[in-house]
Structure P
Amino acid sequence: MADSSSLRKDRQIKYFLRCLKTFLPHQYTSNDSSRMTLAFFTVAGLDLLDALDDNISPAERKGYIDWIYHCQVPSGGFRGFPGTIFGDSKRTSENECWDPANVPATFFALMALIVLGDDLTRVRRRECLLWLAGMQRADGSFGEVLGSEGRIEGSNDLRFCCCAAGVRYILRGRDASYLRDVGDIDVSRLISHIEECQSYDGGFSVSPMTESHGTQHTALLV
């Protein structure tokens with residue numbers, strides 16, 4: 001009998017490879033729009049186990065990278081999955097709300113590209129950063145997607161703030177002088193919003209005046 005206190009690395013690798021290379025069970029159907037998230041945690045899991053390079057071929061790696069870029073939205077950011085794509089030639093300002101970029105998906109797409117060794121040269125940096133700035137609300141929080149009439153949708157969850165800060169850091173870095181003409185997010189407002197999410201017990205909640213819980217790590221990451 002295996003020691004339950006030890007990590008069964010072989011089983012973990014087998015699990016992640018199943019997620020990466022075979023069809024997922026039907027229970028995952030409801031998560032179809034979150035494929036980018038699943039993709040990131042799959043390749044990141046294999047990378048953490050030092051099993052990514054030994055288990056994917058150069059052709060497979062290229063295929064995964066191309067799939068991620070296939071989910072890139074022309075106006076900036078990444079989709080959560082390709083199911084909403086109806087073609088760039090048919091995309092208009094009136095219907096683009098039906099095929100929106102997604103803040104968490106954008107963060108996970110960039111992270112997955114980095115894990116896969118991509119140089120990010122195909123990322124639409126300017127478009128993505130301008131879109132990201134438009135995802136910030138007046139209170140400093142970030143939404144998830146842009147809906148009809150450019151309305152920011154999604155809760156003011158600190159996890160979205162964490163993803164937005166991650167996207168900004170990856171694409172802008174500490175000193176991206178060639179992007180200084182591109183509008184930035186309001187960092188001061190973001191910090192103020194995070195501070196307002198701190199509860200009386202010292203922890204952080206997903207939004208002001210709510211219960212503190214595990215979201216504390218996202219506040220500290222930002």
Structure Q
Amino acid sequence: MARTCRSTLAPSPPRAASKRRGAATMIYLLRHGQTEYNLEHRIQGRMDSPLTSLGREQAEAMGRTLRQLLEDGHEFEIIASPQERAMTSARLMRDAAGIDRPVIPDARLQEVGCGSWEKHHFASICARDPLVEDEPCFLSAWANYCTDGEGLDVAVERLWGWLCWAGKRDLIVVGHGVSGSILRALYAGEERDGMLRYHSARQDVFHRLDMGWVEEIPVR
């Protein structure tokens with residue numbers, strides 16, 4: 001698994017999450033490729049910035065890796081956050097995977113709102129508030145100290161609603177770092193502190209959600 005970190009998050013996901021194991025047949029969950037803001041270590045949230053050349057290569061590499069994993073004749077819907085970095089990555093991934101399906105935008109998959117933190121370097125946020133710097137990962141820092149952002153409770157309800165909608169569908173999903181981490185944790189039945197074990201902003205791996213398990217897959 002990616003980096004493990006611990007903290008105390010105020011809200012808990014819906015209790016029903018702990019009982020939801022294997023509800024969807026299979027979900028491949030990908031993060032968008034590197035953007036200009038990622039390269040500059042700026043917080044994006046609901047903002048957008050273009051993919052870098054590396055980001056486009058990352059999305060295409062995810063598609064090539066997916067192509068090796070998907071069985072012939074097994075149909076997957078492709079769903080993405082409507083934010084441009086995710087939609088662009090999804091189209092690049094789809095083409096590299098050789099999948100002849102449209103990319104369907106779904107606003108429930110968008111990144112968490114980061115309020116006044118957006119567009120700023122994370123280092124500058126930490127400089128203003130040393131307590132933020134003490135947090136072990138961005139997910140816990142955002143949940144505990146981004147007071148004008150979306151908030152963990154709201155994000156959990158949004159992403160939990162999407163998981164319930166996903167039902168038995170087989171899906172390829174292209175989303176974001178923080179919302180994707182929360183989504184994986186909810187799928188695995190984790191509650192607040194356990195969510196932090198799922199925090200990952202890497203763009204050289206993606207995840208397979210299958211029968212209640214979350215598997216990290218290296219991009220080749």
Structure R
Amino acid sequence: MKVEAGEVVSIVGLLGAGRTELCLSLFGMTRPDSGEILINGQPVRLRSNQDAIRHGIGYVSEDRMSRGLVMSQSIENNIISTVFHKVKGACGLLSDSKAQQLVARMVNALTIKAPDTHLPVNTLSGGNAQRVSIAKWLAISPKLLILDSPTVGVDIANKAGIYHIISDLAAHGIAVLMICDEIEEAWYQSHRILVMKQGELTHSFLPDSSTQQQIAEVVNG
């Protein structure tokens with residue numbers, strides 16, 4: 001599997017196909033059974049999520065309420081949680097001005113609707129909470145952003161906003177790997193679609209030269 005800068009690649013498959021497990025391996029959370037990971041053509045070993053972050057990999061979990069965000073913490077604290085080193089002052093303590101500048105930039109970039117970034121994330125709608133989840137990884141200036149079912153629990157209006165964000169990330173040269181539960185979503189949002197079965201990537205489709213029905217037949221076949 002290869003994901004180029006500025007490309008959106010989606011993985012579809014049945015429940016239990018191993019898609020999330022692949023994401024966790026790419027984020028250094030689990031050890032892959034085989035193969036190697038290359039970044040800019042160079043092999044890397046990801047023993048932890050910190051290794052992945054250092055190599056410019058971000059991971060938006062499908063379970064934002066327990067794994068992606070600390071819902072009782074503020075919007076600001078969630079966004080800066082991945083980049084505390086960027087917002088430290090001279091004594092190693094949090095610089096309020098640096099934190100506020102970074103958070104304001106992320107809120108503006110992702111159009112997060114909140115009256116105050118000191119409010120806890122659990123006061124936000126599902127769509128805005130997901131934007132915060134993406135913002136905290138966008139703050140690391142990722143080379144690769146992994147999105148695991150990014151529109152689950154998001155209403156139709158906010159789904160369109162998430163899709164726009166994904167397109168914008170790719171337009172700015174970020175490689176995007178997305179796990180999709182819906183073939184229609186993958187077909188409309190991706191440059192390439194991969195099918196996973198029993199832990200293996202078995203087929204590759206280009207939306208321009210395939211139909212949703214063809215992909216569905218492979219997934220369910």
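Check the numbers for relative contact order in percent (Cα under 8 Å, 6 or more apart) across P, Q, R and tell me which is largest.
Details: P: 15; Q: 39; R: 33.
When relative contact order in percent (Cα under 8 Å, 6 or more apart) is calculated for P, Q, R, structure Q comes out on top.
Of structures P, Q, R, which gives 54, 52, 38 when Cα extents along the principal axes in Å is computed from the coordinates?
Details: P: 54, 52, 38; Q: 52, 41, 27; R: 56, 40, 29.
Structure of origin is P.
No value in this document is a laboratory result; all are computed from the given coordinates. Please read these numbers as outputs of a predicted model, since none were measured by experiment.
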